[in-house]
Structure P
Amino acid sequence: MDMSAETKKGTTTIGLLCSDGVVLAAETRATMGNLIANKHVEKVFKIQDHIGLTTAGAVADAQKLVRIMQVETNLYQIERKGPIEVEAAVTLLSNILHANKFFPYYVQLLMGGYDTKPRLYSLDAIGSSLPEKVVATGSGSPFAYGVLEQSYKENKSVKENVKVAVHALKAAMERDAMSGNGMNVVTITKEGYKKVDISKII
């Protein structure tokens, strides 16, 4: 068993609901106590073309849940001959987490996407799911919220709020020792899931 994968913790993830879509963002550092275990950990995942997921917590648990959700939503699409709605995907993930609440996955998750409109939810380790407009998770979230609460506006476009997410992540990375190294930022609109080139923003 890879114990190092199970104990990599510490992160900052961000989700923003926008007028025309959703922004999901995270930095790329994984830590084991005061050791930087990995500098290039993926924490923002494509579940389907219209749904993304951010992960905070134990890396092994998060990776397993991502694989489960990718497979289950693919099966749904095959069986129903159409893409799963974001809320239905959230319910599925919530049920998986709740079914394991006595031996929980050590994660805090954000799921966002676009079906008939933008949608964003936060999920905890035992399956509680809440709709959100602006949310940050992980050890760096208090620092990120300092920027988000000042700069985020719900009626802004994805293009405008990407800059807010990047600046909030940067603030967390400068103050939280368990967040750092790099950023992954994606947008999800009616055009689909798209990775953002942050070099044009920073």
Structure Q
Amino acid sequence: MKILIQLSVLFLFFNFSTLAEKITVFEFTEEEMTTLKEKKVKGKTKWKLGVNTNGNFVRAEAEGTGSGLGKELKINLNNTPYINITWKVEKGLEGINEQSKKGHDYAARVFVIKKTGATALSNRAVNYVFSSNNDIGKNWHSPYTKKSIDYVLSTTKINSDEWVTVKANVKESFKTLHNLDVDEINGVAIMTDTDNSKLKAISYYQNIYFSSE
């Protein structure tokens, strides 16, 4: 009996440990949407909540506009360094030069932000993108600031109008792309924008969370 109790305690311990190693970023509920910070670049992206067999999601649509939704939260990258993203691009932005100011738009992107100074202008960011024209693994500085680096995690060249789940080691990304040893990030945001290209994009975001592996 004593052995069974000990095994039960161990089972519960490992279960709780596993749960603690997953940190959800967005719930995509009506209540949460009222608390998210909106960053407008030009006009407003249209956001609409939905649900499918895999849970809640948000649909984003932009046509010559761009705005993002984000939240401040601290994530310990020593415990949960991986960001997990499930997303889909229904209508991409084929033919634009994403590395130029005129074409610096993405149907879907997820910013991970590290505060490195007293103002927002000093922050560093890794911008994980669902590219319409580049290959997975490609990366470059934003044409607007070297403190934000775009990194392609998905592309419509392979996955067009279908859900895809991707993962990235954020701690390694900051080291490789910014040459920064980062133990903690301070915020995450999603953005669908076409303010530079003036085109139309439609995308979906779901199940964004950090994990230990």
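Bear in mind that the values in this text are calculations on the coordinates, not laboratory data. Given the structure is predicted, the values throughout are model-derived calculations rather than measurements. Cβ atoms are built from the backbone, for glycine too; each structure is taken alone.
One of P, Q was used to calculate helix-only ellipticity at 222 nm (-39500 (n - 2.57) for each DSSP H run of 4 or more, over all residues; to 500), giving -11000; which? The value was obtained from structure P.
Calculating distance in nm of label points 7 Å out along Cα→Cβ at positions 30 and 166 for structures P, Q picks out Q as the one with the greatest value.
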